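Asker: The structures considered in this document are given below.
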Structure I
Amino acid sequence: MKLGIFGGTFNPPHVGHLGIVTAIADSQELDRVLIIPAAIPPHKVAPDLASGEDRLEMCRLTFGCDERFEVSDIELQRNGRSYTYDTLCQIKELYPDDELFLIVGSDMLETFNRWYRYKDILSMCTLLAAARETDFKIELETVFEESEIEKVKLIDINVTEASSTEIRERIANGENAEELLTAETAQYIEKRGLYR
């Protein structure tokens, strides 16, 4: 099986996330994609981070429309900082025969060589980088060694531009952010009073 892995803070998950993972799963013919909310993101300060339980449920509501997508609490169960390397090791144990594909935003590539044990990550999976803007170009040679570049695929896709930060700010200001969320997720945020 071709198994995609799409991790993030998902605070909250939005239509941009859904668009990226759907387009990549389609274009790369992935059989299944694990959607993995981070417990504590290693690269972000998140003072308004919704609980793991809320983010897990919002992911189920956002990504539940596609049977290829499975929301996993693997990082939330582990507690502590969520390092991609540790998660991939666990997934390798669970699915030893699957070919792994790590889905990231192209903005992540610029600092990927500073990720914890990034060389080991590349040895375990192929990177699928979503180019969020059609004119986005990254000089892979400035980040990766020549032997590593073959493990990185840049995929130019058109998706809805959305930002979790913008959504949280709009909600906090009493503004509408519903066009950036699935209807089910917007209802959940409203019902739970999140980000107010």
Structure II
Amino acid sequence: MKADYNSISEHWLTARKTLPAKDQELFELFLGKLPINSKILDLGCGHGVPVATLIANYGHKIVGVDRSETLLAYARHAMPEHDWILRELEDFEPADNYDGIVIWDSLFHLPRAAQLTLLRKAAEALNPNGMLILSSGGSENDIPPFTDQMFGHTFFYDSFTISQLLLHCTELGLNIIKSALVNTPDGKRDKGRLGVVLQKSIK
């Protein structure tokens, strides 16, 4: 089941305007470690708000990838000086190297095997000392894939446990700069959300 943000685009444009404080803190750490005029790949960029706009305000060049035509149209209109690519994340093959990569609130819409493939591609596409910021499920319990409702539409979710995800990242040559729960599991609908800032090691 694909995450169909076209079907909720009007709601999403209204709801997704600012980063929560804990998200913002991690992004400031990520952005603070980038060279000036960096090239940033945003995987699952949506309409570009608030993540791509924040990155652009720091003077960086963005290549955004998303499967929603509707959201990408908004991003192209709002930020025409950046590049926006319509593609399934599972099918995207980076043709360049990047100083930074963002996978924020998109990884958990993929099955775990596809997540691992995407992480591997991202790690390979990073320049030495390049930065990666991602979010994932925030549970140490191994929760099976599930669906939930958002604005009346069904969305698929899957995540590694926190320890599994961090182990995969280190095995890919990514050093953990900081990991933090940006949403704490409530034992009910909210399964938790983890934010991680990573840096590619120099071999």
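Asker: Out of I, II, which structure matches 3.9 when distance in nm of label points 7 Å out along Cα→Cβ at positions 37 and 149 is calculated?
Answerer: Computing distance in nm of label points 7 Å out along Cα→Cβ at positions 37 and 149 on every structure in I, II gives 3.9 only for I.
Asker: Another question about this same structure. To test your reading of the models, identify which of I, II gives 20 for relative contact order in percent (Cα under 8 Å, 6 or more apart) when calculated.
Answerer: Working through the options, I get structure II.
Asker: Also, quick follow-up: From I, II, which structure was volume of the Cα convex hull per residue in Å³, for residues 21-108 alone = 113 calculated on?
Answerer: It was calculated from structure I.
Asker: Between I, II, which one scores greatest on distance in nm of label points 7 Å out along Cα→Cβ at positions 61 and 181?
Answerer: On the way: I: 0.6; II: 4.1.
Once distance in nm of label points 7 Å out along Cα→Cβ at positions 61 and 181 is worked out for each structure, II has the highest.
Asker: Moving on to the next point. Mean count of other Cβ atoms within 10 Å over residues 29-36 was computed and gave 16.1; which structure, I, II, did it come from?
Answerer: Here the read-out was taken from II.
Asker: Matching task: -10500 is the computed value of helix-only ellipticity at 222 nm (-39500 (n - 2.57) for each DSSP H run of 4 or more, over all residues; to 500). Pick the structure from I, II. Before the final figure, lay out each step's value.
Answerer: On the way: I: -10500; II: -8500.
Clearly, the read-out refers to I.
Asker: Then there's this: If Cα Rg over 2.2 N^0.38 Å is computed to be 0.95, which of I, II is the source?
Answerer: Computed on structure II.
Bear in mind these aren't lab numbers, they're just calculated from the coordinates by the rules spelled out. Keep in mind the model is a prediction, meaning the values are calculated, not measured. Cβ atoms are built from the backbone, for glycine too; each structure is taken alone.
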